[in-house]
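Visitor: So, here's a batch of structures to check.
What follows is calculated from the coordinates using simple rules that are stated; it is not laboratory data. Model, not experiment: these values are computed from the prediction. Cβ atoms are built from the backbone, for glycine too; each structure is taken alone.
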Structure 1
């Protein structure tokens, strides 16, 4: 019988950003930090579809997106799967946006531009806290 060592298992991540370049950059940074990117979405509606289909452990989520903004996606994810780690990765540094995201259940908030190490630190901290 083969047992999976959960410490060695890669954490599954869904990337949600409306900018293709940001999704590509984030995908590579996350892979370099040992995460398993299992899906991507370019808007809020697709994000929820992919979230429900893939059931990731972690969602990296932009705020400003077409069809449904990231805060509404965050609220829906947390109402359906409260244990999912959601990290907002956005260029929106306004205190109001940060507070809204935290109040809605975001496990972390990272401002663009970012480094792979910073993203990994925030995700790992949120996973340990959960």
Structure 2
């Protein structure tokens, strides 16, 4: 089935890159406002740079929780895979699936939710050549 929307015509259930970016921007703004983290730090994530910063780690956790891919610092692998299939365009989905599979245990043994989410994000960035982060 095809659907029409603000991003144009696409396959139902699959987002365009533009739609994914708009969704990411909305979630990004909520988490930036909630955690008072600087945009300069947040922008580093998209460049696969992960400075040791508490607010930034909690920003990543906020993003993951809003996307429902992490709960209490633990990766919800099945939900994450479903999100990939739903919101990511095909050209980004497959590398993300491969990376997520490699990172299933990245947060094992980490007690702090923010640190755990950050470890997952770092692992995914390392294993995904097409890494994007809101």
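Visitor: As an exercise: helix-only ellipticity at 222 nm (-39500 (n - 2.57) for each DSSP H run of 4 or more, over all residues; to 500), calculated from one structure in 1, 2, equals -18500. Which structure is it?
Guide: Considering all the candidates, the number was obtained from 2.
Visitor: Quick one: relative contact order in percent (Cα under 8 Å, 6 or more apart) came out at 22 when computed from one of 1, 2, so which one is it?
Guide: 1
Visitor: When distance in nm of label points 7 Å out along Cα→Cβ at positions 85 and 117 is calculated, the result is 1.8; to which of the structures 1, 2 does this value belong?
Guide: Derived from the structure labelled 1.
Visitor: Once Kirkwood radius over Cα pairs in Å, for residues 37-76 alone is calculated for all of 1, 2, which comes out largest?
Guide: Comparing 1, 2, the top value of Kirkwood radius over Cα pairs in Å, for residues 37-76 alone belongs to 2.
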